[in-house]
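Pasting the structures here.
No lab work stands behind these numbers, since they all come straight from the coordinates. Treat the numbers as computed from the prediction; the structure is a model and nothing was measured. Cβ atoms are built from the backbone, for glycine too; each structure is taken alone.
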Structure 1
Amino acid sequence: MLAYTIRGSIKDADGFKAIASGLSAQVEAGESGTQAYQWFLSKDGTSGMLYEQFENTEALLTHFGNVRPVMDRFMATIDIEGVFAFGEIDDEAKAALDGLGAVYGDMVAGFMRG
């Protein structure tokens, strides 16, 4: 498992929500290796966050390829302030995530229930 969060300031809340809705449906239907794909928007519409979790590097790279056509539209809705990646990040995944300016972390404590 590998995952990351993207956090940023929202420039266009309606555009952010529209892209979130469209991509969520596309990813859920077509990417079985994507285990979690969640978009969040602050109540005042000024801050956003994405949480994405993948089975493995292949699933991450498939996802990146699938969303590439809408990245310009996505970037028009948010100023990315940080990307935090964690889990089983191999060199290939790191190379892909480095393009987002990711920082990498290791779990220090905690658990996840099914």
Structure 2
Amino acid sequence: MIKINPKVFLIITIVASLIFALAGLSKIFGVTMMHDSFVTLGLPIWFGYFIGICELFGSIGLQIKKLRLYACSGLTVIMLGAVNYHLQYENDGLVASILITFLCLLVLITKEK
């Protein structure tokens, strides 16, 4: 485990939470661009909404110490799916997907001092 200053850790979790909350809400509200990847993969429409709900609840879970491990683990799995999509179909969001995945992993391996 990496030990980090509590204030820095709080900033990291808030940034990650905001990213996932915004992504989740955009999927829940049906933003077409956010659902295009699911259509490309041949997944049903409801799956995009399901992922959006998972991202929203995951963003909340990142702020609750007892749920942080589970939330971050689930969000990391979602982001690995996003990285896979960008590698196979569309390279535009690849760098962002990789950075957000590393942000999740950083939260997973970090412990507050």
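If helix-only ellipticity at 222 nm (-39500 (n - 2.57) for each DSSP H run of 4 or more, over all residues; to 500) is calculated from each of 1, 2, which structure is the one that comes out at -25500?
2
Who wins on distance in nm of label points 7 Å out along Cα→Cβ at positions 29 and 45 among 1, 2, i.e. which is largest?
If we compare distance in nm of label points 7 Å out along Cα→Cβ at positions 29 and 45 over 1, 2, the biggest value is for 1.
For which of 1, 2 does Rg and Dmax of the Cα atoms in Å, calculated from the coordinates, equal 13.8, 38?
Derived from 1, not from the others.
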